[in-house]
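Just below sit the structures, each encoded as structure tokens.
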Structure 1
Amino acid sequence: MIIIKAYFVKEDDKPNFFKQLFNISMIQNDQILVQPIKDNSTEKQAEKLAKTIRKKCQKNGVNRVVLSKNIQNNKLFYNKMYECAVNTFDGKWLQKYMACETLEYILKKQNLKKEETDITILTNYISSEVTETIKILASEYKGINIITKQINEFKNLEEKIFDEYGMTITVSDNKRKSLLKSKIILNFDFSERQLNQYNIYDEAIIVNLQDKIRINKKRFNGLVVNDYEIYSTRADDYFGFEKIRNYYIKDLLEESIYRKDSFANIRRNITYGHYKIKELYGINGKLF
């Protein structure tokens with residue numbers, strides 16, 4: 001018996017008149033094939049389809065889905081999936097484990113060197129993802145600044161970073177000054193409202209690792225990374241051409257390695273597969 005962790009939802013490549021007339025969705029192995037979604041679909045039609053997918057998942061004990069590229073481009077249906085509480089693999093969980101690759105991509109595009117670059121980290125909590133990322137960055141970058149309200153909780157980490165790497169990291173939470181000189185910012189979990197309370201360097205590049213945000217500052221002329229895509233020379237061998245053609249690789253990788261595990265083990269899957277950042281996206285599309 002094959003255990004299905006997630007259904008892969010895509011439009012049927014070979015729809016027939018009968019299926020289209022009655023809007024029939026079919027399950028084939030680990031895929032849910034839906035009828036082609038029209039650009040002029042109504043909200044009611046989008047909601048009905050989202051509920052149909054939810055029911056099929058619930059009936060078969062499947063908790064999440066991976067949505068095809070075409071379906072994700074249909075914003076009406078994509079939003080209805082969230083409204084109907086259909087959990088999706090969308091790359092956000094994976095993005096925190098690929099923060100280092102994202103920063104390397106930015107530095108390459110900006111013609112910057114690690115040993116000459118400071119990184120500012122925004123976080124409300126001291127998690128394993130945060131601490132392990134800081135350790136990696138401390139061994140490669142010029143300096144690390146941490147902006148958090150939990151200043152006392154980072155005292156032990158400050159000492160450990162200094163003992164192991166000889167680096168003095170700065171921990172603060174000054175809304176007027178903390179981000180005024182920060183050119184590259186790694187936002188782990190600050191909300192849009194929380195981040196907009198700070199004075200931000202006008203040309204800052206903000207790598208956002210949580211829900212999409214927009215900087216509401218008139219003078220802000222920097223970049224906000226809200227989404228991404230990845231690549232690997234081994235992707236075809238691992239996922240197969242058909243899935244690579246229909247789905248985003250970041251979603252496929254997230255589905256394949258999603259589990260409760262140590263930061264090091266999850267990172268090992270990423271480095272072993274030679275996954276790198278292919279593109280970064282902001283509110284208005286591709287960056288750089």
Structure 2
Amino acid sequence: MSRSSGALPEPLLNRAFTVSDGMSRGLSRERLRGRDLVCPTTAVRSARPPQTVAQLAAAYAEVLPPPWAFSHLTAARLLGWPTARPWRPTEPLHVIRSLDAAQLRRRGVVFHRGLELRELVLCNDLPVVAPAETWCDQAPQEPLDERVVLGDAAVNAWTGIPFTTLEAAVQARAGRRSVRALREAIPLIRPRSRSARETLTRLAFHRAGLPEPELNAVIVDEAGGWLSESDFVWRRERVVAEYDGDHHRTDVRQWRRDHARRRALVDNGWRLHILVADDLAGPMRITRMVDGIARDLGC
């Protein structure tokens with residue numbers, strides 16, 4: 001007996017499902033056209049609209065014919081990398097299939113070829129092109145700074161892949177038109193950058209000709225006791241710069257910890273520079289920020 005109205009079966013409440021799956025669980029066509037259901041893509045229904053790229057990708061995964069994987073910008077988002085453009089539900093999903101796969105067309109999807117040439121990983125139980133190949137696919141579409149931001153995220157020392165893996169992926173693309181953009185970014189990528197803003201700040205230091213700092217480095221006092229782990233450290237000159245995101249201001253406990261730690265740094269003879277988003281807002285502010293640090297470095 002089909003269900004023409006009423007609540008959805010429990011297994012369908014918190015995930016996207018195909019029309020055929022719904023009918024197999026007793027839902028009528030009339031119920032599947034109900035106004036309380038959304039249609040993320042043809043032949044798929046959900047009790048609520050997708051709120052994240054992972055939810056939208058999971059909805060499309062219900063109807064994409066295998067084999068396939070998410071790639072390019074979609075893969076970068078699913079891998080959790082910081083992207084310059086915020087995700088919007090109207091953004092198309094990037095899907096890669098094998099070279100000999102039949103041509104597909106589906107609204108909201110950009111199809112690519114070459115699945116068999118790429119390693120895959122699982123993100124939220126979804127097949128995704130592995131980090132090294134994702135960076136090589138997406139980075140050439142971005143300006144240089146964003147290429148480096150994505151590269152820093154790919155080789156993040158705490159959660160990412162080895163830098164040598166990224167280098168090998170670039171070398172494997174020798175002769176392709178996109179390799180020039182990849183080779184331009186590779187020398188600027190560093191594994192110990194923890195955020196996009198840290199990367200952009202470091203690039204500002206680099207372009208200004210400052211000596212390269214240690215990133216997220218531990219500082220100890222003369223007795224070997226822990227003083228701080230700071231974003232940018234010029235150890236010989238005893239200069240530190242730290243980038244403060246909004247959570248450093250809005251989280252009272254974080255603010256108090258920062259205050260005590262920084263006071264200890266200054267008491268131990270370190271010169272400290274606190275940086276915020278406004279310091280990167282335009283050439284004049286960047287110059288003012290860099291000049292202050294340069295004076296303390298003796299540049």
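Read the figures in this text as sums done on the coordinates, not as results from a lab. A quick note: this is a predicted structure, and the numbers were derived from the prediction, not measured. Cβ atoms are built from the backbone, for glycine too; each structure is taken alone.
Taking mean count of other Cβ atoms within 10 Å over residues 150-157 for each of 1, 2, which is largest?
Biggest value here belongs to 2.
Assuming 10 is relative contact order in percent (Cα under 8 Å, 6 or more apart) as calculated from a single structure, say which of 1, 2 it is. Source structure: 2. When log10 I(q)/I(0) by the Debye sum over Cα atoms at q = 0.10, 0.11 Å⁻¹ is computed for each of 1, 2, the one that comes out at -0.61, -0.73 is 1. Supply the structure label, taken from 1, 2, corresponding to distance in nm of label points 7 Å out along Cα→Cβ at positions 54 and 158 with the calculated value 4.7. Label of the source structure: 1.
When P(r) over Cα pairs in 10 Å bins from 0, in percent, for residues 30-133 alone is computed for each of 1, 2, the one that comes out at 12, 32, 22, 21, 12, 1 is 1. For the structures shown (1, 2), FRET efficiency 1/(1 + (r/R0)^6) of positions 166 and 206 (r between Cβ atoms, R0 = 25 Å, to 0.05) is largest in 2.
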